[in-house]
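Structures are listed in the sections that come next.
Read the figures in this text as sums done on the coordinates, not as results from a lab. All values derive from a computational prediction rather than experimental measurement. Cβ atoms are built from the backbone, for glycine too; each structure is taken alone.
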Structure I
Amino acid sequence: MRVSDSARVLFVHVQKTGGSTIDRVFDEEVPDARRVPGVSRHAAYRRLVVLEPELADYWSFGFVRNPWARMVSWFAMVSGMYAKHEAGNVQTLRKFERFPKTWGQLEPFAHDFDKFVLEAPRAIAKVGRLQVDALTTPAGRRVDFVGRTERFVPDLNVVRERLGLPAVEAAPRKNVSSHAHYSTYYNDLTRRAVAEHYAADIEAFGYTFDAQP
């Protein structure tokens, strides 16, 4: 999450949607960029406007991603971190030491994609959390602009214009995991499991399994 009070803009960071790249735009190009104190950088819109009610009047935005692709990205991140941990990577070991509860919860799902899809959304809140819930208040108010990872640069330029920044032709993504096309990871069971658990996201944003990229 980031805020610019001068531009009256609020960014709600949904995990695994390119948010770290947007954080970097704020941090490097917006002089008064700040975070809302006392909450996670992935705090939901509803939480942010409770803590700072004036943010309800700011232009707000977040990004979303195809749920099937997002699950593959989640798994690639988790399995990659555990591979580094098992190899003794010093930076990764420190992360595990800082957040033992988080990584302890993820460990049972780090090596089996099917298990991750079928069980992690119910066992781990941050994995199971709906994107639409993160971007909507209890009264049903959604952020003003919902960008999509699938058209990241054009939608990022909508945000940049709002911040008074020049448009870009490319946006090097931060924390991008390396993996094959998401569709190759699924069988009928896991495909249906994502459709069922994230049905509200699929309906709200019009995603389908066969959508590209």
Structure II
Amino acid sequence: DIKYCQNKGIKILLSMGGATPAYGVATVKEGEDLADELWDTFGGGYKRNATAYRPFGNATVDGFDLDIENGEKLGYTAFVNKMRQNYELDTSKSYYIAAAPQCPFPDYFVGDTLNQAWFDFVMIQFYNNFCSVIYDTNFNYNIWDAWASAKSMNKDVRLFVGIPGSPSAAGRGYVPYTQLASQIQPLKSMNSFGGIMVWDASQAYGNTQDVLPDYAYGIYRLIKE
């Protein structure tokens, strides 16, 4: 499946973390060791470590995403920096680093790492919080845009607006399509805007209540217009 999608031009990133508790990276060494382990297991590390456990065989993901919502956080900058060093070992393709912070700024768990390491994409969760897209006056994309131009190490970092794919996809923050379109259109001219992130795709494809044939296609059309 990974290779099939990649042959269609789709990038595959492995996301770490989530809402489940009992994880974290507490030290520089833990961060660097985790980067090496994930690189050998899912990235191009099999080329240097022939004995590495490879659940996907020689298929390699296109990068890693930090969706950190719990636990110790001090080792994530070291993780990103070490992973970037590993990326340089495989020049056969481009690899990416992404993060999925929650919208309150700065994010408690990855805010420091976002300032201290190089990210290609930041897919902000604009739901389940006061700064969600659905709350027009509190929607704080402008704050993240200011960070992208002033604080991000990568001045070409791309920001994605994260939204639920249906009313049941998140606790709160689902955006009816008409409202979503009115919020997204002004962002499309901003240098930082990269697109829309949906949690999750299956919910968006099954959601036909606001736009036809489905919410996912509506988002595609909105971005392409």
Structure III
Amino acid sequence: MKRADELIEGTVTIGCGEFTVVETLAQICKSFKEKYPLVQIAIHTATADSVYEMMEKGLVDIGLYMEPVDTEGLEYIRIPDSDHWVVSMCPDDPLAEKEYVGKQDLLDKPLIIPERIGVQSELANWFGKDFDKIQISFTSNLGTNAGIMVANGLGYQVSIEGAAKYWREDLLVQRRLYPPITVNTVIAWRRNIPNSQAVNKFIEEINACQAYDSI
């Protein structure tokens, strides 16, 4: 006979961006699916603002957000320093020979930066007084299409590493910014609402991973 847990059914809907911490999410999902194989997991890839809006409407059960994000009304765990800012470029670009990329390297380059204003503020702090001098050629709400622009010689993508690290190195390479910018990510769910049994079990899995230092 099957254990009662194995008979739990339903869907857990997750909204997230293109983050390195999605690798942690995959570990959580793997452990969860081993216990609850009948539960389907639906993943929606979107910006933090879109995921937040979907969560407010009850369309998403679990959200992954890159800070800064409004956590009012949410239960969450924070994963500190879970991503780094990088510059993506073609592998034959002179900047690819450098170990790190500084702001002076970028002032005369066409840049592709994130569309989200809160995230642009992180870049503004890094560039300091030179932010007004940068050439913003494109903005993009997610990294994949921005990477295609880079591969076609249209600019340098400045983004978090998770948005770029899975490109083939013969197409794009990444170099971290220096001084470095690290990013905190949160895994969140709405506070004080009735969830399905499947969602409650998934939240338990998130907390269990945190308790055992898997995150």
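From I, II, III, which structure was distance in nm of label points 7 Å out along Cα→Cβ at positions 8 and 24 = 2.1 calculated on? Write down the numbers at each step before the final one.
On the way: I: 3.1; II: 3.9; III: 2.1.
Value 2.1 for distance in nm of label points 7 Å out along Cα→Cβ at positions 8 and 24 corresponds to III out of I, II, III.
Give the label, chosen from I, II, III, of the structure having the highest value of relative contact order in percent (Cα under 8 Å, 6 or more apart).
Working: I: 28; II: 14; III: 32.
Comparing I, II, III, the top value of relative contact order in percent (Cα under 8 Å, 6 or more apart) belongs to III.
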- Item | Structure (I, II, III) behind the derived value 3.4 of distance in nm of label points 7 Å out along Cα→Cβ at positions 88 and 152 | I
